[in-house]
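Asker: Presented below are the structures under discussion, each in the form of structure tokens.
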Structure I
């Protein structure tokens, strides 16, 4: 199935830091960070001594680096393990050499995980590798120095929760506890020593916890002041972010318009060393991880692949062989990874993925069609050659009327993810999709631009941050109008027409009342079910038609729901409820509804993203007006009502019989003669570059 994805070339994505524009010498991300593409994550700590085993039995529940929690180990017993921790097989120069052999350009190391044990010489606790173990050396410092010698970047992971800290919250089931004021100050001190004593830090990978807005801001500003070039991960929370981080081992089917990264483990079950892990053959794992890396890079992200050394500091042989296998692939195909941007097309393909430069396209062939042919539509330019990257062997092709057909039937079945290079003489261009030929630009005919917002790990989600349009209009002078609802009054937006910007404060200057005719729609059956996982996990997204009565369905029909009533029910924090409303429409039309929700809502119409938002202000109750573009026939509205922090959830759905549309005249624009014109809409009042736009009711005419 083809997935529509956002139109934007990653080479144009040079985003600013979260809250303010840095000075030119501090602009983030640097081109060096953007082009890391492939990096090593290392989960190594006191937990590595256990190897996923406690009292002679494998601990099968949870990640092995959290064995203290999942095995229920007393804190003093766990702390005494430090006396056994003596990783004499650890060799930082060998680790750096392995990373470079794999084609990795940076290392991110666990300075401190949830257990509170520091793998560096912290001055604020003696629960560290220098003061508490026979090893007695600052292991992290030696690794940082080895990275500098080896010419690769060094970054750190830092857990915002700490099960050892006496003034912190105890171990919980979810690792998203708040920070006490004392714990926050303790974290500030430890982050400060890391930022000032370990050389240049490429990135700091904050993890877990549920910080207040002020706490996230304080840590962000501390790092930004001490190391202005250090990239700060989105898991710091509250949208204080330099680069977004997907959920563990998550591979989005869409491109993002912000710097981002996917962290991946060798096996989904664990990050820390697990002695009893069934590892299987090396080649399938190499193929799996190469494909995962390509999927990330082709969507504009960086790939962070983890290893979990043993308690003695040695690298697990299987993991070493996998990295060496990836390295052999990278030796041949690195040209298609480094220095490339995302897939410039506006969709992904069943046969594989694409990366790009100004002069070439690189096609990664995961599953060749039975015809042996690959077709790319909407591309112009002079093709100077098509060949396998590994051998240089030329491939037959035809290129007519923006359609490129390639015969790849000679592909080798023994090669790990073959790559086809398409070279152009003087560059190329890709036709946007869709190209709007009418007079109205709407969210529905736009190319949406996504970010990834994250208040904390469980509140991470795909946030829509802008709309782009390709507009087919004749040259001339035009005076556009912007139309919006009460929901958008008072907002400030930035509009751009062929590179010319204008900022607009939305004011109700001209107002028109819209009335829905009687029996215009029929509100059908309503179903509900408990939500799952993190806020952004909505399994109905992309599903054209949901069958709530299927045998394996979790949906339950609701027979006594009152539209327009606000409901409140008890629910635990991080809980959610999902509703499915069927709406029958005799014609294609737009209707309006009012949605009442708690801390957050994720809304789909016929499987397509409408809006999602989770306010850093942690509002207990919110209301919003939504315009829904219905298709003729049966429509399905899905709303995930999410509660991140309260003990009760507010929700409600109200169909509206009438609503108002405001219109405002924009500054005249002059359009030169072009095949199409570029129009964009962004929020001018966003607090962060990943904050949701929430302009899904706006149209431009």
Structure II
């Protein structure tokens, strides 16, 4: 066993003592400066640690521990013939120098001259997660156009930690981050403040999609179901040239396609403000021509203003809308019921209280959100609670309140001379719940009466701010990603921009990247093991008899996966070198931190060439089970044999990776996958390779979590599994760059 120790060398002029590493093996002794200095009184030689009296003791001790383990591991895994004094010194100095380069300055700055002659297209990333969209957009360049990253947003702290570590500390960008729920009332206000007047050209993002997935049980009132509308509120406010929304394929068929139609309808209801003002003026013209219908046309005019209002303005306009109806009802009440009835009747009370509820839709939306979150937190599903919760949530939606008020009016059975007045109030309440398109349909009958159909259609032809084709199903493997992950993309194109209908594939079916290409060079990690450096993988020794077949899977490619024998690199080489076009020449080395405290203390950064490459600790029984499944090539085929030898499992599914194919959709649980050549689950880094993340992209914070913590925490495995594959995002970003004006 190699004996690794630390000692204090001679003090400098400031009476700080350099910490040196010394190792002894047989007759050899190697001494290397660690680059750290402390006061003599702050050093505990027996414990081999820096005392708490030193302000940055945590960071130094973390580095010394890491250095000691890496040196010991190097001696354990390296053939003795390669353990010369010079080689060992080189190894230690590489670790020391990487750390020194990273801690010389807290943040780096992207070279400003890189932008000379370039046209910057600004973007922001909502529901950013790990940063798959952000990575892909930063990789994309076309002609003299490239992307300028303004801001990202997500609700989870580990998403924020990973983003800030990657984009602010490592790459040196000044991109902002908002850690806030997009559905909170002041989110838009905070977003505008962070942007500080900067124009946004493109918005990308994938509202959480678990409740839409074909793979899982669909839930009513899932806390993630209404986040599309909040995403579109941002689009309404910022009015970017393009926006991209990503989701699972299941959204196309959810509720028999009604969700898809609702999303398209909402996108098409985003209005051009100039043309919208023409529409409001036009409705005023109708009102003057149709005096007997003025109340309903006033309602249409006020309802249409919902589309052009800010969040703060909208609350007041909605309250005014209901107040107008309530005033009309107060005048009508003495005519349809006597005084005593008006004070005691259930239906009259329902109508009055319904108006009160509709005037407080903002507060009810907040209640709804809190109840949905609690319902999700307590796992209320398939139990005796869920129906009551869902019924309550339904009852406070505006549509349900309006339905109750309509029922109460019908129960009153007013005299025939007041039927029209009641019908107008009911119609006004219905208009309150209309979509923009339903308002357009409702106005047509008034337009036809006064022969203004041509003028009306002319306004409508110009009023929609965004054009959108059918949602596009994108297969990740078509864009150089070694994974058959299908995602739906809604690509909204402002009417002054070219319509984008699809994202052309970058590879043919025969050129697709295989699992072996993505992972073969990382295949040097064992059970309960962690590696921080790349090691040589001997294909001849590992695949004796099939070496040629395995080597034939390795192809030289362009960055987007297209085969390029002359100038290309292998997928693994691209992953190591990075796909950012040499844009960040001064970027720091990859580093890992557990939390924000370590991030802000630069001395605590764990700097190494390779991160997130740690395997789980699996007992002998699990290893044997995985080996049987791996050998059989399929879990279902292996079940009978597993039962015979007493190794059967309750686990629902295992996916055995096939080296010459693409992986199935990478999810958030690594144990669902078995490595093609070893009886083990995948590491975070291997899952990241299957998602097409560069190796320099480090997933920060906790590696995994379980139980109830999965409701609130987003560890590394979840960050990877939920991400948009960067190469697929890059293809979408590139298509926008080609077309944007």
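Asker: Quick check: 6.1 is what I get for distance in nm of label points 7 Å out along Cα→Cβ at positions 265 and 673, calculated from one of I, II. Which structure matches?
Answerer: Computed on structure I.
Asker: Of structures I, II, which gives -13000 when helix-only ellipticity at 222 nm (-39500 (n - 2.57) for each DSSP H run of 4 or more, over all residues; to 500) is computed from the coordinates? Working shown, then result.
Answerer: On the way: I: -4500; II: -13000.
Answer by label: II.
Asker: Looking at mean projected area of the Cα convex hull in nm², point out which structure of I, II has the largest value.
Answerer: Values: I: 31.9; II: 42.0.
When mean projected area of the Cα convex hull in nm² is computed for each of I, II, structure II gives the biggest number.
Asker: Going by FRET efficiency 1/(1 + (r/R0)^6) of positions 201 and 577 (r between Cβ atoms, R0 = 25 Å, to 0.05), which of structures I, II comes out largest?
Answerer: Numbers: I: 0.05; II: 0.30.
Across I, II, FRET efficiency 1/(1 + (r/R0)^6) of positions 201 and 577 (r between Cβ atoms, R0 = 25 Å, to 0.05) peaks for II.
Asker: Okay, next question. A value of 16.9 was computed for mean count of other Cβ atoms within 10 Å over residues 433-440; which of I, II is the source structure? Walk me through the numbers on the way to the answer.
Answerer: On the way: I: 13.9; II: 16.9.
Answer by label: II.
Asker: Where does the value 0.30 come from, among I, II, when FRET efficiency 1/(1 + (r/R0)^6) of positions 121 and 689 (r between Cβ atoms, R0 = 25 Å, to 0.05) is the thing being computed?
Answerer: On the way: I: 0.10; II: 0.30.
It was calculated from structure II.
Asker: Looking at FRET efficiency 1/(1 + (r/R0)^6) of positions 393 and 561 (r between Cβ atoms, R0 = 41 Å, to 0.05), point out which structure of I, II has the largest value. The partial results should precede the final answer.
Answerer: On the way: I: 0.05; II: 0.35.
Top value of FRET efficiency 1/(1 + (r/R0)^6) of positions 393 and 561 (r between Cβ atoms, R0 = 41 Å, to 0.05), among I, II, belongs to structure II.
Every number in this text was worked out from the coordinates using simple rules, so none of it is lab data. Only a predicted model underlies this, so the values are computations on that prediction, with no experimental measurement involved. Cβ atoms are built from the backbone, for glycine too; each structure is taken alone.
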